[in-house]
Structure P
């Protein structure tokens with residue numbers, strides 16, 4: 001037969017679980033912000049690479065857009 005838990009021990013466990021949840025949420029938010037920042041940096045670098053390639057290509061904007069099959 002198991003021991004009966006007291007209300008105070010359960011309340012202590014609840015407080016610990018709440019603290020763990022707050023810490024986990026903070027870690028999640030930091031990681032999500034880092035991911036967002038890294039993805040934006042990647043997109044910026046990709047855009048710069050495309051602009052450089054466009055400049056070197058000698059093609060007109062219209063030709064590039066036709067090649068990309070994008071509407072202007």
Structure Q
């Protein structure tokens with residue numbers, strides 16, 4: 001499993017997950033929508049923790065910036 005998620009992507013996922021959690025805990029989101037967004041938030045947290053998104057593998061993209069190599 002190769003990492004395919006950059007720092008910015010991880011931060012955005014965590015922020016979105018926290019916002020969703022706050023909305024659920026304060027009662028703004030209820031019912032089926034709360035469950036669906038809660039599952040998405042959990043997915044975001046797990047993928048950010050391991051720096052790997054399986055959906056990126058399917059699409060072939062990566063948000064990791066390649067280090068620029070200097071020519072000598």
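Values for this structure:
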item: Source structure (of P, Q) for Cα extents along the principal axes in Å, computed value 82, 21, 20; result: P
item: Structure with the greatest value (metric FRET efficiency 1/(1 + (r/R0)^6) of positions 17 and 41 (r between Cβ atoms, R0 = 30 Å, to 0.05), set P, Q); result: Q
item: Parent structure of the calculated result -20500, given that helix-only ellipticity at 222 nm (-39500 (n - 2.57) for each DSSP H run of 4 or more, over all residues; to 500) is the read-out and P, Q the choices; result: Q
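No lab work stands behind these numbers, since they all come straight from the coordinates. Keep in mind the model is a prediction, meaning the values are calculated, not measured. Cβ atoms are built from the backbone, for glycine too; each structure is taken alone.
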